[in-house]
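Computed from the coordinates by the stated procedures, all read-outs in this text should not be read as laboratory data. Quick caveat: nothing in here was measured; it's all calculated off a predicted structure. Cβ atoms are built from the backbone, for glycine too; each structure is taken alone.
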Structure P
Amino acid sequence: MRTFDLIRDAVLPDFRERVAEYLVQYETVLLDKNISDPQLIQDTANQLRGYLRGLNTTRVLGMAYWEELDRRVVDTWLAQAQRSI
């Protein structure tokens, strides 16, 4: 399952619609194959990690979900961006 789908599923149902609106901003950059700027990808992935951390802190996202999603962001985008810089 794709990372963004996992995020949507992990968020409590009452907050899914609002979170989905914010995720579009991150998806637009991170899933766009035409964006080749590793710094933009790295910055966006780090912002997404912060957003997920905030969701975890406010209990909209459970700790187990947060840890897995954070790992996926690091493995999928940050590791790749680091190799490109």
Structure Q
Amino acid sequence: MRNNYITLKDKNGKKREYRVLFDVENTNNKLNYIVYTDDKRDDNGIVSCFASSYVLSDKGNITKMKAISSDEEFKILSNILESLEK
């Protein structure tokens, strides 16, 4: 992550830049999470947000990003995101 932005490849292999909204460690399950956006809005003006769990390399880089896998994880991250909107 550099200057609150990450670069990821899309499904077509094209590199895309995303703005990091926040990252957090869940001390209960020892996983790190990142929530990020491409700042695009849908027809209702809602900004697209994405979330993944990740592992940090020995050098402190984000590696092995995975989709959120449980309702509990989604709820925790949604609550944090909602608190930031206020």
Open item on the list: Looking just at relative contact order in percent (Cα under 8 Å, 6 or more apart), which of the labels P, Q belongs to the structure with the highest value?
Closed with: P
TODO: Compute distance in nm of label points 7 Å out along Cα→Cβ at positions 12 and 76 for each of P, Q and report the one that scores greatest.
DONE: Q
TODO: Using the calculated result -5500 for helix-only ellipticity at 222 nm (-39500 (n - 2.57) for each DSSP H run of 4 or more, over all residues; to 500), pick out the matching structure from P, Q.
DONE: Q
Task: Identity of the structure behind 5.1 (criterion: mean projected area of the Cα convex hull in nm², calculated), options P, Q - done: P
- [ ] Determine which structure produced the value 16.9 for mean count of other Cβ atoms within 10 Å over residues 4-11, calculated from the coordinates; the candidates are P, Q.
- [x] P
